[in-house]
1. Assuming -12500 is helix-only ellipticity at 222 nm (-39500 (n - 2.57) for each DSSP H run of 4 or more, over all residues; to 500) as calculated from a single structure, say which of P, Q it is.
2. Have a look at P, Q and say which one yields 142 for volume of the Cα convex hull per residue in Å³, as calculated.
3. By the measure FRET efficiency 1/(1 + (r/R0)^6) of positions 138 and 234 (r between Cβ atoms, R0 = 25 Å, to 0.05), tell me the structure among P, Q with the highest figure.
4. Tell me which of P, Q gives 0.98 when you compute Rg/Rh (Cα atoms, Kirkwood Rh), for residues 74-193 alone.
Structure P
Amino acid sequence: MPRHEQPADAELIIPVTYRDEWQDGLGARGWKMDCAIGDPVLIAATGFCGEKVPTSVLIHDMLDHYVSGFGLSGHRNEAKATLQLGLRTGAEVASSYAQLAEDIIVSGINGETLSQFLPPALCTLLPIDAANDRERITALVQRLGRAAVKDVLIEQLWDCGNLGHAEAITSWQRRGLDYARRSAIGLCLQQLLECAERHVDELSLTTAQGQFSIGNTTCAVTLTALFNDTAEFFARLNVDSANRPTPAVSALTLHGRST
């Protein structure tokens, strides 16, 4: 990792890896937090954020999951992080909870057993002779109807999200980060991610190691990749910078020459 000077207020370093194709059975192009590489549920994400949410999935993973103190996968953790995403970006989350509920009905619960996730009133209705949770949720749907089960699951997901709110605030504070500044921090990280991804694409890098430095007033991204010689990239940006300015790029080299 190149030794560039980090912003003085940097509180948290998150290592990341970029690959143009991940050999994880999914084959996606993009970024993963290093701590998420071993999780078979998590797919790599690019800097694309779409029209409804102003930050990408990687920023969601970093801020709404990792910084907020939630696990990176599992329906309960995703319910907590989804609410944090909505509070941070203003995006509506009802449709996300509806989709999570649908996923549970179709594929079963992830990260815990169905009896651990469901409210007690529904747990008593689960068949004890079922072979697995997918059979249990199927039996529950057959008994109560799909719409009724989905409504209960959505309500439970909302409850999980609300219960995780205080946990998220505590986690941000414990890391020395200002929870009230999470929206600005997210937009800052998104700009840095887009800038780093442009350079990765311009250099046609197949893989790169890097890290995001997250602070209350300044964030930064550092990348390095073996491409014959070392390609190095460093950019930083003030969290409160207006009008989405181009991050200040302090170093970018390829084949030993400045670019």
Structure Q
Amino acid sequence: MKKAIFNNVVRVGVNNNFNCTDAEYQQLDTFADAYPDSMFFINTNVKTKRLANINKHDYKAVITLNPDLLVSKALVKKLKKIDKDKIAFVRIKYIPDNQDIPYLIEEIRKDLPVVITLQRFNSIKSILKYIPNFRNHYTHSHNRFRLTGESLIAVEHLTDVKNIFICDKSGLGCGGCGLCSKLTAGKDLPIFSLNLSSSGLCRYNCCDCYAKTMQHFLSALGHNPINFDSIIQNAKQKGTTKHILSKKRLQDSIGVT
């Protein structure tokens, strides 16, 4: 059989959650048939009820292992029931002052690639629920509290060992990262998004979820919260968010290429 040649990768369920239902897989199949030069992979979290359906299909999966920031042994056990060959990488959210998270990263990376997401917070109220001494770790920049200083350096050192990566480590968006394509297709390709109408709005309420924040903003303006059933590049994938543009201007000013 001739090996498929892909020109891009499409992450399915970027602004919602791929719930691994039969209806979603059927709809995804229609997109995969219509766009044979695109490699589709699904974005889901370990709390998804029908997660085991991943084992029945050919699509690679990205699975968030601690969607609520805290580590759950029961959810780790659930992850281990998924065929390793079907997992592109495991996403683990990182916050400082929680030793369970580095231990979890070390445990999972022995068998699977781990991509760390540096948790960002929208408000002091939400950050205080998890990090009482947050001012030792976070700074407010571009409307969000972001990990900084020695705390950021410490988590970056975790990537010194095999199978550990940081999402958008350079701060330049998907174009400067490439992990989604490298860990699914094996090479650096343009990344796109697809939110299936069969998935609907995300039923989970993860702390300060960027997608949910944007949906609330769009709804308040009278717009649809999600653009369903369209393969598009979002602002991070295009590299056009204010945070990314600011980082690019900084690098240009100091001559970094």
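Taken together, the values in this text are just the output of simple stated rules run on the coordinates, not laboratory data. These numbers come from a predicted model, not from an experiment. Cβ atoms are built from the backbone, for glycine too; each structure is taken alone.
1. Working through the options, I get structure P.
2. Q
3. Q
4. Clearly, the read-out refers to Q.
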